[in-house]
Structure P
Amino acid sequence: MRNRLVVANWKMNGSLASNEAWIKEYATLTKSQDVEVAVCAPFVYLPQMRTQINEATLPIALGAENCSAYAVGAYTGEVSCSMLSDIGCQWVIVGHSERRQLFGETDQDVAKKVKLAMEAGLKPIVCVGETLEEQEAGNTVEVVCRQLNAVLDAVGASALAENGAIAYEPVWAIGTGKTATPQQAELVHAVLRDSVESRDSVAGKKIRILYGGSVKPSNASDLFACNDIDGGLIGGAALNPREFHAIVCVAQSLTETVI
């Protein structure tokens, strides 16, 4: 059985005070769970988050929202994978649609970042997803497979399954309040799993594929109950510790049901 994974993506939100309050409130809600949980915060707050997670003895892994496509050197303003690993990060989000759309990251850029992340001991969460125009044109499968295959070509299916995850995030459902139906999401997740499995049957069964796209406590149960959805990459709801915890609890309850 694949262990469920729920990841918070805070995006460009947070402050020293609000981050501390988030940790304190989350700590009142839980101390342990079978579900794997990670919080990906802005670069500048990662040391604070590491300290507070450790002090509260919370079962939360620390992650970054992005990383550089360069290992080291004269790249002003960039943050390398080795730097993230050095300050205690375990996960890093790579290829989020906002990075692709707003900052021009290509499939090849994403593949380079995934390779560097793994070399630095980080576990990448590889984001794939289609725009509304691509969806309406019937190109969803073509787009997500193209994005995924660039990564698989760079690092291999086995390595990604062992030390990373995939997140399907339909661009049209991010921050819009719209959510793919469980049937829509499951269809794409199954395609992604088949793509990995076509390269390595063991990796295809092992790889964790998260859904990201306006996941809330109210819809998490239906989404997470799908065979090929192994958790969520949570945006807006993750800014509220109680909402995020409620989503974790949904994943936990489904894990207990299977057990």
Structure Q
Amino acid sequence: MMQQSPQNKGKRCTAIMLAAGKGLRIGGDVRKQYLEIGGEPLLLHSVRTMAENPLITDIIVTAPAGDEAMLRKLLEEYGIKHTTEGGKLRAVVTGGMERFHSVYLGLEAVQWDCDYVFIHDCARPFLDHGTLQRLYDAVCRDGACVAGMPSKDTVKIADADGFVSVTPNRRDVWIVQTPQVFTFELIRDAHRKLMAQLDEIRARGITITDDAMVAEYMTGTKVRLVEATYQNIKITTPEDIPLAEVLFLEN
């Protein structure tokens, strides 16, 4: 296991692991987060990485309504221990209708000292310790950062009629991933403001897709982009499963 460096000591980092989604695009009768990759449930891979990383001191997992007890048992069966047993798992909390609802509920469940929050989609099973260290270093400097990678492809911005309106310079385009990492009070307060102004935001036609957007829109915070890896893929459609199996074997 990695050893915590002296400059990391004393900092409390909570990982909010998002596993409350319906997983509709994956198809089938089993929720995406419970599908097996490499012989284990998808959600387990990133939760275990967080549990093994010395930077992370506390873990919250969000669950679909009605799955809380089952998910707690599943995590226990795979060796993810609660803090009462010397582990890092603090709670399994009920998620919300949309991703940002689940993040909000996870943040509100933090009732212990917390300096930084790592928010991660459990549908990204190939999270690595190097990425976590780079994110930690960045959040200590800048207060807000997200994992991502420069785009390999040229990106086109479409107009309302489906024609190209802008071709941004590829060097300026990143594909954003998770974890997304923030000082605790910053992202908690940003999500509280979002929930208080949600009707107004929706009326303006704004769609909230990640936590960086919440920090940007609600607090004006600048968010640092931090290189992760191209393997940090999100399992979204059935075509992603074979690719994930190949990556699992390579790792």
inquiry  = Comparing FRET efficiency 1/(1 + (r/R0)^6) of positions 48 and 184 (r between Cβ atoms, R0 = 30 Å, to 0.05) across P, Q, which structure shows the greatest value?
reply    = Q
request  = Consider the structures P, Q: one of them gives -10000 for helix-only ellipticity at 222 nm (-39500 (n - 2.57) for each DSSP H run of 4 or more, over all residues; to 500) as calculated from the coordinates. Say which.
outcome  = Q
ask   = Thinking of P, Q, which structure, once Cα extents along the principal axes in Å is computed, gives back 50, 45, 34?
value = P
query = With volume of the Cα convex hull per residue in Å³, for residues 96-223 alone derived from the coordinates and found to be 147, which of P, Q does the value describe?
reply = Q
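No lab work stands behind these numbers, since they all come straight from the coordinates. Computed from a prediction, not measured in an experiment: that's the story for all the values here. Cβ atoms are built from the backbone, for glycine too; each structure is taken alone.
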